[in-house]
Structure I
Amino acid sequence: MKKLYVGNFGYDTTEEQLKELFAAAGTVVSATIIKDKHSERSKGFGFVEMSTDEEAAKAIADLNGKDLGGRAISVAEARPMRERSGGGGGGGGRDRF
């Protein structure tokens, strides 16, 4: 299986629409839209998992730049999440009263 990043789609795009679009390239294992944890609103990107590397390559070739709801979507191989550095942005000042 190969996971693809899909970006720049409209906030009203559904996971079902992504599955239908990517089905033209092969077997869609899953489609997930990333949502804001507080508002549950789409962030305009997500991931589609294709069943083979060949289908994933076909999806990238066929669908990258394709119009979906008036927007040119970007499709690329998903990269593993980077470790986030745990730095916090705390200024070292004292509380002021």
Structure II
Amino acid sequence: MGVLKELRDMLFGPKVDYKQLMEGGAVIIDVRTPGEFKSGHKKGSVNIPLQNLSSKISKYKNKEVIVVCKSGMRASSAKRMFEQEGIKCYNAGAWQSLN
């Protein structure tokens, strides 16, 4: 079980209270394709497909960001992109995890 926790922490970071972050004004960014987003998403989330993220990332300076996708892999890439710009970012994995 320790290896699985280490892998989860490596991909998603330590356990985070997403509800508290959202109540505090964190922005939810869903990095799936528009078609995936239309099929279901967290209310209030913003859809920015991963391939378009770099051109829109500066808009989120001085904000906390929660990224989601289908499984957490694209969100992991998005998290790295935000962190490279100095933006506090959390990977919540699959978008359904926030419901």
Structure III
Amino acid sequence: MALFCQRCGTELPMNARFCSNCGAPVAGTMAIPGRRLVRPIVGRQIAGVCIGVAQAYGWDVALVRIFTVVGLIFSCGLVAVAYMAGWLGIPEEQLPLP
């Protein structure tokens, strides 16, 4: 796994203390650039919340959907409220212009 700058996304050597591109101090955590929390257009079932969360965190989308359905059944509506909040709060993926 590689180390990336939190500010500009430049790939850095593992022993870097500062970014060679922007000069920001390097935190001890590793980040993967390009994985934003968005609701993708392709692959969604209802609103794209489950697939967006799965892609952002690197999880299996089928498991996220199964846990969501089980949560809907056993949470007395809390997961439904969280899903609706995700539907409203997570931005939709923007398609690139041709």
If distance in nm of label points 7 Å out along Cα→Cβ at positions 38 and 54 is calculated from each of I, II, III, which structure is the one that comes out at 2.7? II
Note: log10 I(q)/I(0) by the Debye sum over Cα atoms at q = 0.12, 0.13, 0.22, 0.23 Å⁻¹ at -0.34, -0.40, -1.15, -1.25, derived from one of structures I, II, III, originates from structure II
For relative contact order in percent (Cα under 8 Å, 6 or more apart) computed as 20, the structure of I, II, III it came from: III
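No value in this document is a laboratory result; all are computed from the given coordinates. Only a predicted model underlies this, so the values are computations on that prediction, with no experimental measurement involved. Cβ atoms are built from the backbone, for glycine too; each structure is taken alone.
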